[in-house]
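Here, each number is a calculation from the coordinates, and none is a lab measurement. As the structure is a computational prediction, the values presented were derived from the model and not from experiment. Cβ atoms are built from the backbone, for glycine too; each structure is taken alone.
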Structure P
Amino acid sequence: MVTLADLEHIVTAWAEKASGPGWSNFPIWVLIIEPMGTYRLECIQPEEQTDEMRTLFKVSALVAEQMTALVRAAAKKEE
């Protein structure tokens, strides 16, 4: 599970489905801002997720996937 140091804050968290030939994973990514303004990324593996996290996983993964696609498309238009 994610551990925060003093003055660190969670900016956001999102679910992501990942898979390849013969494997799959369902992590939740957590973006944390540190006191000096730098960011770090933590990963919550399925076995560490709470029941509530698992309940929201599909919705979060779908929204994150769609948002990523929209940002990618907008970035291509800017090129």
Structure Q
Amino acid sequence: MIGGMKTAISVEDSLMDEADKAARDLGLSRSALISQALRQYLAERRSAEVTEQLNRVYANGNSEDEMRLVSRFKTAFTIPDKW
């Protein structure tokens, strides 16, 4: 580990036993497994936060201005049907 920070944490015995087994199975150190799991959790959390923000933005639907703009785009970019 380059530039890593040592820290002490408390983890349930059964969880650490399972983590140690997973690390052995994957050929990783305990520290590498925990770092990888924490990295993945934080990435998923960031993604969930972005999704939540987008959901809040779009929860109220389109404003009247947005609807007029969409209508203008539909009119401007409609291709006449030759059939």
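Which of P, Q yields 1.7 for distance in nm of label points 7 Å out along Cα→Cβ at positions 29 and 69, as computed? It must be structure P, since only it matches.
I have 2.8 for distance in nm of label points 7 Å out along Cα→Cβ at positions 13 and 45, calculated from one of the structures P, Q. Which structure is it? The value was obtained from structure Q. When distance in nm of label points 7 Å out along Cα→Cβ at positions 21 and 53 is computed for each of P, Q, which one produces 3.1? The correct label is P.
To which of P, Q does the computed value 9.6 (mean count of other Cβ atoms within 10 Å over residues 5-12) belong? Structure of origin is P.
If you line up P, Q by percent of Cα pairs over 14 Å apart, the top spot, with the largest value, goes to Q. Of structures P, Q, which gives -12500 when helix-only ellipticity at 222 nm (-39500 (n - 2.57) for each DSSP H run of 4 or more, over all residues; to 500) is computed from the coordinates? Comparing all candidates, it corresponds to P.
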